Each structure stands twice: as structure tokens, then as C-alpha cells.
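Nothing in this text is a laboratory measurement; each read-out follows from the coordinates by a stated rule. Keep in mind that this is a model prediction, so the values were computed, not measured. Cβ atoms are built from the backbone, for glycine too; each structure is taken alone.
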Structure P
Amino acid sequence: MSLLAVPIIAVSGLLVSLLVTILFIYLFKQLKKNIELLNAQQQADEFMLNNLQNEFTLLKVRIEQTTSKSENDLVETIQVSKQLEHRIKLVQTQLQTHQQQVMQLQESDGQDKFYTRAFKLAEKGADIEEIMAECELPRAEVEMLLSVYAQRKQPK
């Protein structure tokens, strides 16, 4: 080897070392940028995770409140429904009673019509046979009605 070859090898080695060092510095800077980006992304992800956890907690509380309110409303609705059913039964019972009373009044009103008609006939001077035929009343009732009419007609 020649004397000149040693400095060329040394310079070549130095150049290769310099190039490798520059390459390492470049790669280190790129790696540092990537680490900074990953750190920023991690912080953004942590922030988003915290927000999601807070929203989840709020939603959980709202769900619990809504569930509780719904349960209370259901209990209240059941109670109101039972009260209404009871009232409906009472009203139905009262309605049946009133219907029976109306039927009784209608039936008695029919009889009252006969007696009223018989009384009017007595005022007009109809006899027992005529009143019995017109009003479909038995003889005893017509006789009683005529005696009541006669007592009313007499001055006191």
C-alpha cells in the first residue's frame, strides 16, 4: 500500500462516518417528530376519553333519574287507575239503582195514570162500570176511589 492510500482510506472512513452521523441525526429528528406527534395524539385521546367518561357519567345519572321517574309515574298511574276503576264501579252501581228506580217509577206512573183518569171520569159523573172499563181497575179500587172523591167533594 502506498502512502497516499492511507490518507484516502482515512478520509473515506471519515466521510462515511460523517454521512452515517448525518443520517443518524436526520433519523433521530424524524423519530423525535414522530414521538411528539404520538404524544400530542395521546393527549388528544386522553382528553377525548375524559370527555366521553364525563358524558357517560352524566348519561348514567340521567338514565337513573328517568328510570326512577318512570317507576314513580307507573306507581302513580296504577293507583289512579285503581281509584278510577273503583269510581266506575260505584257509578255503575248507582246507575243500575237509578235505572231500577226509573223503571219502578214508570211502572207506578202507569198505575197513577189509571187512577188519575179514573178520578177525572168520576168528576165527570161516570159510574163504576164505565170507570172499570176505561181504566182497567178492579171494582173494589173504583169503589174506594169514588168514596175518596165523594169525601173530597163534600164541604167541610
Structure Q
Amino acid sequence: MHTFSHIDDQGKARMVDVGNKPIQQRSASAEGFIKLRSETLQLVAENKLKKGDVLTVAEIAGVQAAKQTSSLIPLCHPLQITKAVVTTQLINEEKQTGVLVRASVHCNGQTGVEMEALTAVSLALLTIYDMCKAVDKNMVIENIHLTAKKKETPCS
């Protein structure tokens, strides 16, 4: 039977002690999508929204969010992130219209960066929502998920 690492013997939430774990090179990637009307997508593509350059602001917001994850999620460890990349891609297909957001986060540490990658994607998507809400009342944020995670012992 699996147990949650963030629960102590009395069933109380706690921060996991990672002090005895080795420092490893860790990375994680995540992605998510926001559905937009095709007219909204066109405004984003042409940079014609009143709040400015939606995609660049969303990418920067995602990087900032990755760096602030431990302040937002109570039991996350503060990490020394070595790299955070957030990208946006306009999708204009028959079945799907909107923005795909991807994030990749790296660190050398004793715990992984999955939450940082997921937080980066989430905040980038919320930023797009905020910047487009005046022109699109039917946006949907969906399918935020981890796409990869890796850890390896660094070369000395």
C-alpha cells in the first residue's frame, strides 16, 4: 500500500525531509492549453489586445511562477532553479483553437522540479486568460500535465 510522503504517523501534513538525499541534476517539463475563439487568437497573433503582448507576458509570468512555487504551494521546498523556459504556441486547427504552453525547469538539488514546471504552465495560462478576458468570455484552461521528469547524478 502506498503512503503519502507529506503525511506523518499521526496523519498530519508535513514538509518532507530531503536532507539525506543526494544532490542530482533534475528536470521536469509540463504543458497545458487554453481554448480561445479564433477571433481572439487572431488578436493575440497580431498583438492587438489592449493589455499588450500576450505571449511574451505569459512566458515571463511562467518563469516568475516557477521561481515562486515554494511561496505558493505550502509544502514545496525552495529550490535553486538553474533554468526555466516557458514557450507559447498558437494553435489554429479545426478541432482546437488556442495557445499551447510548455515549461521546462532544471535544478541541481535534492528534490524534483515537477511542481515548478506545473506552476509555470498554470500561471502562464492564467496570464493569457487575464489578458484576453475582455474579448473572450468562453476561454477554457485544460489539460495541464507533467510531460517528463528526470534526475541524474552530476558529473564531477
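Structure data summary
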item: Ranking P, Q by distance in nm of label points 7 Å out along Cα→Cβ at positions 66 and 146, the structure that comes out highest; result: P
item: For helix-only ellipticity at 222 nm (-39500 (n - 2.57) for each DSSP H run of 4 or more, over all residues; to 500) computed as -34000, the structure of P, Q it came from; result: P
item: Winner on FRET efficiency 1/(1 + (r/R0)^6) of positions 10 and 122 (r between Cβ atoms, R0 = 35 Å, to 0.05) once structures P, Q are ranked, highest first; result: Q
item: Which of P, Q yields 7.0 [distance in nm of label points 7 Å out along Cα→Cβ at positions 26 and 74, calculated]; result: P
item: Label whose coordinates, when log10 I(q)/I(0) by the Debye sum over Cα atoms at q = 0.12, 0.17, 0.18 Å⁻¹, for residues 50-137 alone is calculated, return -0.39, -0.69, -0.76 (choices P, Q); result: Q
item: Among P, Q, structure where Rg and Dmax of the Cα atoms in Å as derived comes to 57.4, 178; result: P
item: For 39 (relative contact order in percent (Cα under 8 Å, 6 or more apart), calculated) the corresponding structure among P, Q; result: Q
item: Distance in nm of label points 7 Å out along Cα→Cβ at positions 42 and 58 - highest-scoring structure of P, Q; result: P
